[in-house]
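What follows draws every value from the coordinates through simple rules; no lab data is involved. Note that this is a predicted model, so its numbers are computed, not measured.
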Structure 1
């Protein structure tokens, strides 16, 4: 007679799943949830791929947002110097518009 394997509860799995679901709209929160879920699972000596995925996706989203914000700030600085109109900077056309209310 074979005995069924005992069901092992993974204490960080729920946090990993929630972190992955929130990884795009709330990346910083999801990153924290993924890390906490992974730590809890590791303490129980279990793997938690949900948490790893949440950490990875959240990190990539945060990096993409930082790159987007830096590009936006750079473009705003260029347009502040150049003024409204279409300008060529480093071989690329940049269209700067007049801010509304000015």
Structure 2
């Protein structure tokens, strides 16, 4: 499965000299390969975006002066949150308190 954000993150990791993290991203993608037929493409995409978001959050702390890390983090966080809405269970009306 091709997720365009992976290429952006790997490019950033290359610029930062974080070669070990590139290997981790590749390993994570290999683990998820082929699962979209079982779990669904959106579910796997959500998993990948969540992984990338966590990775970038850590890099934001390590490289606070690098604006491109924060920008890519915000981009991926927004896409992940949007996709996450597809998997949220609707609130049951009878469990909500009085309005």
Structure 3
């Protein structure tokens, strides 16, 4: 249970990141999913490069790196689901004309 708190508490942070991406990019309801997926894909690529070739940026301990990578994957997955939820909700409230 000790490490589970970090995963659970990341959900509001993921929600905030999606909200910020939508707000800062001024995304319309039909642009939300594509815009957020673009941001998530870029972040995953950067984290993947850092974990593979510049792993000391995060940690030198292999176990900690694995846990960090799992947390990052969790965060990307949660963020993608939140983006989908927000996109669907806003699209249903603002149908395309």
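Here helix-only ellipticity at 222 nm (-39500 (n - 2.57) for each DSSP H run of 4 or more, over all residues; to 500) was calculated and came to -20000; which of the structures 1, 2, 3 was it taken from? Corresponding structure: 1. Name the one structure among 1, 2, 3 that volume of the Cα convex hull per residue in Å³ of 126 was derived from. Answer for the origin of the read-out: 2.
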